[in-house]
1. Starting from the value 3.8: which structure in 1, 2 was distance in nm of label points 7 Å out along Cα→Cβ at positions 79 and 175 calculated from?
2. Identify the structure, out of 1, 2, from whose coordinates helix-only ellipticity at 222 nm (-39500 (n - 2.57) for each DSSP H run of 4 or more, over all residues; to 500) was calculated to give -4000.
3. Out of 1, 2, which structure matches -0.35, -0.41, -0.70, -0.87 when log10 I(q)/I(0) by the Debye sum over Cα atoms at q = 0.13, 0.14, 0.19, 0.22 Å⁻¹, for residues 87-142 alone is calculated?
4. When relative contact order in percent (Cα under 8 Å, 6 or more apart) is compared over structures 1, 2, which one is greatest?
5. Looking just at Cα Rg over 2.2 N^0.38 Å, which of the labels 1, 2 belongs to the structure with the highest value?
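What follows is calculated from the coordinates using simple rules that are stated; it is not laboratory data. In this text the structure is predicted, and so the values were computed from the model without any measurement. Cβ atoms are built from the backbone, for glycine too; each structure is taken alone.
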Structure 1
Amino acid sequence: MEIVVTHLTRMQGGYFCVAGVDPSSGRHIRPVIPGQRLKVALLAANGGPFDIGNVVELGKGRAVGKAPEIEDMEFDMGKARVVRTLNDQDLWALLKTCSVSQLEVVFGPEVQCTPKGKAKVPCNMGQGSLGIVGPVSHLHLHVDQYQKIRALFKLGTNEIDGSLTDIRFFCDDHITPIAEFVEKANTKLQEGVEVLLSVGLSRPFAPLGTDEEAHWFQVNNVHFSNRPVWQHRSTHRRISAHDVKAH
């Protein structure tokens, strides 16, 4: 079983989440190890197989997903290996082929948009938790008061405000945003560079001040048409939280 890595997201320091597209079927797959989180040793930056644009052989997988995370596939991390890395043209073509223009197509009719632009899916509902959306308009990234990166954009008639969990925009602690990358991304957006977004749903949680758990919408990765194969390892080997805070 092969995937082309299209989703690469931060988790608590020391861990990450990855997902991709099966090039033969176009369906999304999230490699998981039941009961465990993926350690950053599996990132290409640390000698592992996973990075944006990499074609990764996962070995024989076993479907373990349940709604909305139907894409979860158990794999043997000892057998995961890089087959090749797609070039910019081929990765962009794949992203375009897989992209849709409505959140409902990705997550199902159960997706709910709040007046403040947040989106969520109730627990144990929905038809999926991963997708690629576009075209988007008025996309802007900013760092909020909690030092989290927010992605504001318009998709169809919906104005969306989602958390950006793209691992490439954060230091090695997976907490500290890299402001330089946010600024460069916004410059590209102002110049009119076309983008597609890898999107997903969080694991269920209840926001502060509420008791109701839900799967919340997030932007997993921002893909630029002029550099689709922007790899995590190419820019983060020498970037640490200490380096950023020192400046």
Structure 2
Amino acid sequence: MLFSVTSKQNLFIIDLDSMKEVNRRKLDKPTTLLKAFEAAPDMVFIAVQVGMQSFLQVILPQGMINSEEAHNGFITDIHFMKWNGTDVVFTACQDQNLRAFTFSSDKTKLERQAIQPTSPSYATKFVSNQDSFLIAALRDGSFLGWNLNQNQVDKQPGHDMNKEITSLLMHQTCVLSADEGGVIQIRNLSEGFQQIVPPLSISPGALQTNQTHQVQSMIVMEFPPSNDPVILTGSKNGLVQLVKPNLPPYQFGAHNYKPNQ
């Protein structure tokens, strides 16, 4: 399924096999973030902004439910995972709070859980690879490991010069992170979260002051003919980059970039 939200606050659900619209909903509040997860195929997760506060909304087949408590600021990411067999939704926000919500037994309410660590810098992205451990990328370029069972957090150094991490991806046992300056780092969880290759840059030798090389999205794919894994990045400057360790990046234009627009 493909999910999209328009500027008129319409949510469209499109079946990719038939490329036909299967459902649409009118949203009642401005949407700032939309997420969907393979582990929750019947749910759509939305962050909405009301003044200076943000709320979590979950769209289910039987209707929509809202979080009763708000974040004071902009929700930067939403993550879904099963924690000890329970469906849990996590939110990160500019107020530097990480929150966890579960569903009531009849799935009519979101219930906030007591676990709530405060991070030293607000989290921008989430990933997880197991049912009790969450990794958050922080605005200051570092990482926060969150052990849910013990409700403990551990901060790890990350990107240089406090560059904000703008994209985060989990691939097998590796965590890929990209920052606002166009630098990608690859760490292996099974090797103590150490970098396994030198940092990769989509803009070698350039000091990014206008953030036009900011990596906003990443995927890992097999590239023919050898089917070796490569990284595809989408940047703020409208370019798509094909990145592979030990090789210069290959880029091609996808969208026009217009400064200050």
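1. On the way: 1: 3.8; 2: 0.8.
Considering all the candidates, the number was obtained from 1.
2. On the way: 1: -4000; 2: 0.
Structure of origin is 1.
3. Details: 1: -0.43, -0.49, -0.81, -0.96; 2: -0.35, -0.41, -0.70, -0.87.
Going label by label, the one that fits is 2.
4. On the way: 1: 19; 2: 7.
Comparing 1, 2, the top value of relative contact order in percent (Cα under 8 Å, 6 or more apart) belongs to 1.
5. Working: 1: 0.95; 2: 1.03.
The maximum falls on structure 2.
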